[in-house]
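Here, each number is a calculation from the coordinates, and none is a lab measurement. As the structure is a prediction and not an experimental result, all values here were calculated from the model. Cβ atoms are built from the backbone, for glycine too; each structure is taken alone.
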Structure I
Amino acid sequence: MLQPLIERAQERLEPQTLYVVATPIGNLSDITLHALAVLSKADLVCAEDTRVTGQLLAAYGIKAKLISVREQNEQAMTVKIIEALAAGQIVAQVSDAGSPAVCDPGSRLVAGVRAAGYKVSPVVGASAVIAALSVAGITAPDFYFAGFIPSKPSERRSVLTTWQNIAQTIVSYETPHRIEATLADMQALFPERVVMLAREITKTFETFLIGTPSELQAALAQDSNQSRGEMVLIVHPLENSHEDAIAPEAEQLLNLLLDDMPLKKACDIVHRTFSANKKQLYDLGLTLKSK
């Protein structure tokens, strides 16, 4: 049933085109039929790590000519890719996981190929950023993507300091060996802001922790496994100002929750669901309880 769809996709592939292919971020089944069509038809597959990509291709029975295009050789390899495109070939570009050229090698290759006059086409798929946002429960439509948080302590604190004044949702990547230091800096700079730590998305030990920086610190201290794996950090948007009214839906949920739980816990749930101001929620809760 699926093979005809793959073959139809292959028929639409164009020579002299660089296809930028998103691959799974963990679960191998998260690959698209379009990606399978491109990878099985491409004359060349540019991989960040040929061993990692080789395992992906083997899982789907795809045999392809792999070449290494990574940060250290990207500029030099761009010339060779352009030569392949000039010869009428189809070239696919992948990273170890997710979409190439987004906090991964590939942007120089894309720019060079386009500057040479050849078509560059995205093959969409898994994205750790969008996956994490989709389960964060944030209603605000805009967000600020910060990429990887700097590794040097002084640079990290400088970046996090600027986040104090960013009202939008902030999304970033972090590594296991730096997560504790990052949470400590967040606790010092914006202790009340809600943060979600999305870990090992789509993998066996996928977890989502949400709370203030200190609450996340406590969760990591209780379970060292929460400090392992690929990580996405989502800093929830700043609370609405005190003058902003609480949405009727938020008030309705608060009223329902107060029947079954303490005021503080009910306010916390509504705050995380609607990003409503905590003090306003608490004051409203007292009024509702008095009624």
Structure II
Amino acid sequence: MIWVLIFIGLSLSLILTPYVASLMKKAGIVGRDIHKLHKPEVAEMGGIAILVSLPLALIPALNGNLSKALLVFLLFGLVGILDDLTNLKQSHKVLLSLLVSLPLLSLDVNKEIDLLILTVNLKILYYLFAVLFVTGSANLVNMLAGFNGLEVGTSAIALLFLGLITSGDAQILAFVSFAVALGFLWWNKYPARVFPGDTGTLSLGALIGLVGILGKVELFAAILLVPHALDFLLKTKIRFKGRPLGKTEVLEDGTLKAPPYLSFLGLIMRIKRVKEYELVAIVWAIEITLGFVVLLLHQLL
């Protein structure tokens, strides 16, 4: 059953993504690929293909918890659409994220959190934790973005490893989401022919949090978001107002010059001169390494 759903999700994403991209271009919803020398125009809001593909692929498996998780995923997609169209303030984005996470209050899940060396029962407070966890996951993925294949690739890797350590609804959601992300990544990898927009990044980030909650692997989902969390912490020093300070520059040889403020990606650029696809490959490698750490820790439990 799960292999059929994975195939459907992958196929739909592969087919719908270029279609959505063509619609966005016709509508003039495009953005400049600023990390290329010639800064070509690329279709934006391609994440709509993800919002359509995943629910369609999951129809045969839908039940109570999975339906609620899917609702939250779609609501995060709507917040992303609003953000793409209106450029929401960061504070408004977070508040809306908290609001659309509220269906998690009706989830039927174990209220304990496994922290490896101890288990904490949050009881009724677990629902508050779940809302904050999914909101945080979505916004962290949304922040570590901006390069071809970066956010979709890291999300796909995280979902794959979460699928390997979960079962039941969580595993179905993780693997089918991985397949949908992989189909989209085919068109989003360097050189990108479509951008996910906040529509895609917020919804994919929410999926990581949702799988963590459904599969009771919250700690492992958090480990897979370590690069995103580091980026968040570094950007707190500039209060997330990096654009007025300057952007990443593309030099004549195609290598990237780090922006004049601290960020996770900027640190990599300062350590090693890289082109865009090399930077993304390094982050993917870090995410895969974290995935194997998660697998090892899970085996030791």
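If helix-only ellipticity at 222 nm (-39500 (n - 2.57) for each DSSP H run of 4 or more, over all residues; to 500) computes to -12500, which of I, II did it come from? This figure was derived from I.
Looking across I, II, the calculation of distance in nm of label points 7 Å out along Cα→Cβ at positions 237 and 261 that yields 1.2 traces back to II.
Largest in distance in nm of label points 7 Å out along Cα→Cβ at positions 109 and 277 among the labelled structures I, II is structure I. Among candidates I, II, the computation of P(r) over Cα pairs in 5 Å bins from 0, in percent, for residues 29-100 alone that gave 3, 14, 19, 17, 17, 14, 9, 4, 2, 1 used structure II. Of structures I, II, the largest value of FRET efficiency 1/(1 + (r/R0)^6) of positions 165 and 221 (r between Cβ atoms, R0 = 35 Å, to 0.05) belongs to II.
Calculating mean count of other Cβ atoms within 10 Å over residues 77-84 for structures I, II picks out II as the one with the greatest value. Using the calculated result 16 for relative contact order in percent (Cα under 8 Å, 6 or more apart), pick out the matching structure from I, II. Structure of origin is I. Consider the structures I, II: one of them gives 4.8 for distance in nm of label points 7 Å out along Cα→Cβ at positions 53 and 269 as calculated from the coordinates. Say which. Attributed to the structure labelled I. To which of I, II does the computed value 19.0 (mean projected area of the Cα convex hull in nm²) belong? It was calculated from structure I. Out of I, II, which has the highest value for volume of the Cα convex hull per residue in Å³, for residues 61-188 alone? Checked I, II; max of volume of the Cα convex hull per residue in Å³, for residues 61-188 alone sits with I. To which of I, II does the computed value 1.5 (distance in nm of label points 7 Å out along Cα→Cβ at positions 93 and 173) belong? Of the structures listed, the value fits I.
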